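What follows is calculated from the coordinates using simple rules that are stated; it is not laboratory data. Predicted model only: the values in this text are computed from it and were never measured.
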Structure P
Amino acid sequence: MGVRFAQGALRKDNLWLIRRPTPNPEYRGNLGWSWPKGWVDEGENLEQAAIREVREEGGVVAKIVKKLPALKVFFKDKGELVMKFITYFVMEYESDVPGGFGEETAEVKWVTKEEVMQLLAHKNERELLKSVESGEVA
């Protein structure tokens, strides 16, 4: 069985929220721009995890607008191949969190779709945004 992640593609009007993680010795992922995402904690469902991750990593309160297809990816962790399931949600901004984003995030910014397409580190995230914007994902 793989690990489960939830991710929020968050928009406010015509802008999208992206974040860059804080480098630390224990983090083995990509340090480029991405949408807020993370593990689904024990006792959480996917929706709760996505809302929590957007709050913690993005510094905002958001509501889910649409669930998108899950994506299966593989990565190596300490030499072991791991299967990861990422469930994506399109989310709408509601408010800022007092105190902003948490320590796992170095920087957040609101950017246009064109900027997102240039900045996102992962091709699968760019492809997903294209399908959302074109209406291919219902």
Structure Q
Amino acid sequence: MYTKTVHGLPLSKKSKFMIKLAILVPRRSDLTLEEFKTHWKDIHGPLFSSQPEVKRYVRKYIQVHSTGEHLDQFPVASFDGIAEIWFDQMEDINKVFGTENYLKTIAPDEAKFIDRENILWIYATENIVIDLKNQQ
């Protein structure tokens, strides 16, 4: 029996492709980059991952942390990280972020390290152009 996969994750029968939610995350202005990264990695990541809705609907969760470095000839984004959260379908996003549990447990923790007024959400699918691990 063949099961279609994306990056090794089996797709649900309802999905033709996975939805990747990319959240552009700025830190609170009173935190250093290191304080922001430490809270996100060591406190928020495990808290988010432990929630029942997350365990049910999130297929993959990646935190992309800024190094704080830059090259002079290129502009630097005003974000300190990107949360990549993969779902089988668009409807599943609200099943995580639209719940009372999110509002009571996750959102208050986000307010401790994220400038929540300035986050941006991108709903996307992937178009892989180069994938060295699958080249021979």
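Thinking only about volume of the Cα convex hull per residue in Å³, which of P, Q has the largest value? Going through P, Q one by one, volume of the Cα convex hull per residue in Å³ peaks for structure Q. Starting from the value 33: which structure in P, Q was relative contact order in percent (Cα under 8 Å, 6 or more apart) calculated from? Corresponding structure: P.
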